[in-house]
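A.B. asks: Structures for review follow.
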Structure I
Amino acid sequence: MKAISYRRYGGPEVLEFREAPEPKLGPESVLIEVRAAAVNPVDWQIAAGHLDGRFDVHFPVIPGWDVAGVVSAVGPTVTEFAPGDEVVGYLRTDTIGRGTYAERVAAPTRTIARKPANLGWEQAAAVPIAGLTAYQTLVHALDVGPGDTVLVQAAAGGVGSFAVQIAVALGAQVIGTASERNHDHLMRLGARPVTYGPGLADRVRALAPEGVTAILDMYGGGELTSSVALLASGAGKRVVSLADDGVRDLGGTFVFARPSRDDLDQLTRLIEAERLVPEVATVLDLSDAAEAFRLSQTGHTRGKIVLRVSTG
């Protein structure tokens with residue numbers, strides 16, 4: 001089969017479009033014919049060696065954790081899925097080696113769920129990591145609900161756009177940071193936009209004079225410390241960072257999305273109820289993964305970058 005892989009750490013230049021061994025089907029896994037795979041910042045961060053201290057890496061590496069595709073075979077103990085099922089998944093395991101930038105992939109059943117019926121392949125592939133990160137942050141870590149005012153940073157990005165919509169669906173008010181060119185987009189999603197950068201605290205306080213009740217931090221460092229000061233009195237330390245595990249020293253929570261079929265099913269319910277719409281910024285062919293990495297590294301895309309693997 002064809003796949004993208006790399007044999008050493010580096011930038012987009014280390015990616016190769018080449019033949020790769022067929023995946024082996026374990027007893028609790030399914031074989032997926034991949035239709036699309038989303039590109040996430042963590043993919044090129046791993047390729048650059050930034051997470052070498054967190055994961056065992058087995059070269060050559062096929063990158064990617066997001067997938068949408070069709071089940072073609074199931075392991076001998078699998079009863080939840082059958083050949084022909086359309087699925088999405090977040091295929092993170094404890095080691096790095098065999099990812100989703102490939103024509104076929106083997107997926108443990110705990111990492112996949114049925115694809116939302118109202119999404120095409122590229123939109124479906126955009127859901128798992130970004131959607132789970134936003135959902136697990138807002139529902140499990142922050143317990144957001146009616147009466148909350150949530151500050152979502154980088155609200156027009158892949159995770160941010162999911163977080164805005166999910167928070168609104170949970171009944172919360174949302175303030176979202178973004179460049180001015182994305183303010184209209186955030187208003188359509190249901191957020192009150194503010195421009196990030198110097199003076200952000202004053203702009204947020206103008207919209208929420210008593211402070212916000214929960215914060216989703218995307219930046220870490222000094223931005224995280226200054227954001228905590230925006231929490232309303234009595235809100236506790238309802239702050240989650242996706243970028244800085246030092247948030248724990250401030251009383252907050254660090255979130256790195258976990259594979260969860262139950263949470264994927266909840267996202268599907270929101271999507272099929274048209275309360276949540278994944279946004280795809282760019283679709284490229286699998287062979288153009290290096291260009292996808294370069295686009296992701298700019299940090300300026302609105303929505304997700306997706307690789308088209310097969311049309312079936």
Structure II
Amino acid sequence: MDSMSLPKIELHCHLDGSVRPETIIDIAKKEAIDIPSYDIELIKNMVIAPLDCSSLDDYLERFSIPIGIMQSKESLRRIAYELFEDAAKENVKYMEVRFAPLLHTEKGLTVHEIIESVLEGIKGAENKYNIRGNLILSCLRIMPVAGVFEVVEAGRRFLDKGVVAIDLCASEKKGFCRKFMEPISMAKKYGYRVTIHAGETGVGENVLEAVQLLGAERIGHGVYIKDCKEAYDIVKKEEIVLEMCPTSNIQTKAVVAFNEHPAFNFYKDGIKVTINTDNRTVSDTNLSKEYNIILNEFNMMYEDYKKIYYNSVEASFADSKTKKKLMEYI
């Protein structure tokens with residue numbers, strides 16, 4: 001099965017983890033931003049995480065350089081455009097990209113300007129390539145709750161104009177959901193959909209609370225429901241969709257080896273699984289590579305691929321017209 005030629009859906013991809021290394025250098029030169037080197041190989045070594053990362057926190061250190069050059073309207077627009085361009089060239093038909101607006105205010109941009117710039121980049125790629133996309137606003141769990149309220153309010157005017165959901169991400173601690181119940185509840189009232197990073201680093205109970213306390217419709221990663229029966233059961237019963245990212249899960253030590261990744265067992269047991277990149281640059285991957293891993297490690301057939309594709313379309317936060325079009329590709 002040639003995964004590159006198959007139509008694909010990506011639901012979990014971080015903008016700041018998917019910046020071309022060449023673009024980092026180019027923007028740094030144009031905007032006079034200090035980076036450690038202009039040597040492309042050195043920059044790649046700094047932003048691409050090895051498979052033997054020690055932890056999620058070690059993995060997240062790779063984001064500092066990209067975030068440093070993503071502080072202008074033009075850089076944000078360009079990087080969003082290039083991400084969708086790269087995805088379109090491997091036959092991704094629809095992608096939801098996520099990023100944390102508050103990480104891009106260092107040079108005075110407002111949250112409104114930041115979101116608007118990324119949406120302009122997405123729209124530019126949509127106009128040139130056969131791909132459609134939407135934007136998920138992420139908030140770091142290590143930031144004050146007030147920041148989540150700020151992002152929710154700023155993004156509100158972009159709902160139905162490209163912004164579709166709210167997300168919580170970054171370093172994961174047990175019981176984080178309770179802290180963010182109020183702003184996530186407000187977001188839902190405004191019309192945001194909800195996807196939450198949870199169960200990535202050994203705390204399956206976080207998935208349970210993300211569903212029960214925050215109303216998560218999708219879970220980023222969710223690997224550790226395998227060790228929490230209550231979380232596993234609610235994900236299966238409520239048809240909560242898992243956004244799984246094989247290579248990233250190896251790098252962050254969520255999973256020891258590809259052949260031990262729980263995605264296929266979840267899928268065979270009726271859990272709605274989707275396959276994603278997480279971070280195209282930091283994980284040195286694309287969606288075709290991620291599917292090849294799953295297809296080859298678990299001898300999945302074309303019918304399995306179709307089912308996961310349909311799961312991804314149905315679980316997307318796209319409108320009904322876009323979903324109908326995506327269904328027609330397979």
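A.B. asks: For distance in nm of label points 7 Å out along Cα→Cβ at positions 11 and 91, find whichever of I, II sits highest and give me its label.
C.D. replies: Of structures I, II, the maximum of distance in nm of label points 7 Å out along Cα→Cβ at positions 11 and 91 occurs in I.
A.B. asks: Out of I, II, choose the structure whose coordinates give helix-only ellipticity at 222 nm (-39500 (n - 2.57) for each DSSP H run of 4 or more, over all residues; to 500) equal to -13000 when calculated.
C.D. replies: Label of the originating structure: II.
A.B. asks: Comparing distance in nm of label points 7 Å out along Cα→Cβ at positions 99 and 211 across I, II, which is largest?
C.D. replies: The structure with the largest value is I.
A.B. asks: Next up: Kindly point out which one of I, II the value 0.95 was derived from, the read-out being FRET efficiency 1/(1 + (r/R0)^6) of positions 171 and 243 (r between Cβ atoms, R0 = 30 Å, to 0.05).
C.D. replies: The read-out was computed on structure II.
Here, each number is a calculation from the coordinates, and none is a lab measurement. Being a predicted model, the structure only gives us computed values, none of them experimental. Cβ atoms are built from the backbone, for glycine too; each structure is taken alone.
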